[in-house]
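**Q** Below you'll find a set of structures to go through.
FYI, it's all coordinate maths here, none of it is from the lab. What you see is a predicted model; the values in this text were computed from it and never measured.
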Structure 1
């Protein structure tokens, strides 16, 4: 891959950030304000914390509050699963990284981000 000069790198970074923000705004702006849950990706389904997160997602889904997570496994999956099983809105804002997990299967809405900063901004902006 040819090396880029700093101005090309900056332009590429800005284009990725702008694209991420635009896509997220388009996806999230028409949804009701939700509840963002941050949690471990390594929590197993038989863990009490997973069960509590699933229960929280169920309650939020029944209350009509969208659930927003990073969209991965563990606590994120538990909350998304609970919301989806309660026929609620289950949003996963995943990050594109090498060797990272894929989005969990319990999402009604999903989006992939290039950078942690824009992902965190959107997780907090719409909750």
Structure 2
């Protein structure tokens, strides 16, 4: 079983990844079993409950996956948009974006290059 309360039961061999974002970061629990996260350009389904500090993904079939690979929570395709994530919870994209908590670092990009990282936990 996977996640709080063992709500997801694995029925066949499956690769599972843990992503360090949860409802304490503003990613609502209502996204469980409704949303996906883009990993290496492939949508990976959320399995089990969204936990306070993490969520789990079915990454079966995503080749060459390594610890530290990027997981896109919302953004351009193939990731879901903020509007789609909001709709999964009966909300809107603006609420999705506004809920991103202070624990999540802000990365500022200009002309394709990172120009500043604001990390409220480490600073």
Structure 3
């Protein structure tokens, strides 16, 4: 039997629409922007350069032809970056899908790697 403790898995969920790719990095940025109201703070939390973060977002926006974020100029409430309705929707649907997929993947992993029967029949 293969020792399950020696194997781990990593699944990278990527949404695609033609040439656009919504990667975990993009989702992490969107979540950070939603939480902090700032692209700069989101990049610091995600350990991305500001230029890389801006490039990732602009690339997806260009491909899907819809803005994900919008900048808010300073004032009484200060400036910052906010998610558009599309940005909020993509973040919500991605995280919802990920929450549903993760336990299924874990179950499959356990079935394949933790049971001797499945390893002996292949």
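**Q** Identify the structure, out of 1, 2, 3, from whose coordinates helix-only ellipticity at 222 nm (-39500 (n - 2.57) for each DSSP H run of 4 or more, over all residues; to 500) was calculated to give -19000. Each step should come with its number before you reach the end.
**A** Working: 1: -15000; 2: -2500; 3: -19000.
The correct label is 3.
**Q** Ranked by percent of Cα pairs over 16 Å apart, for residues 36-107 alone, which of 1, 2, 3 sits at the highest value? Can you show the working numbers first?
**A** Numbers: 1: 37; 2: 55; 3: 60.
Evaluating percent of Cα pairs over 16 Å apart, for residues 36-107 alone on every structure, the highest lands on 3.
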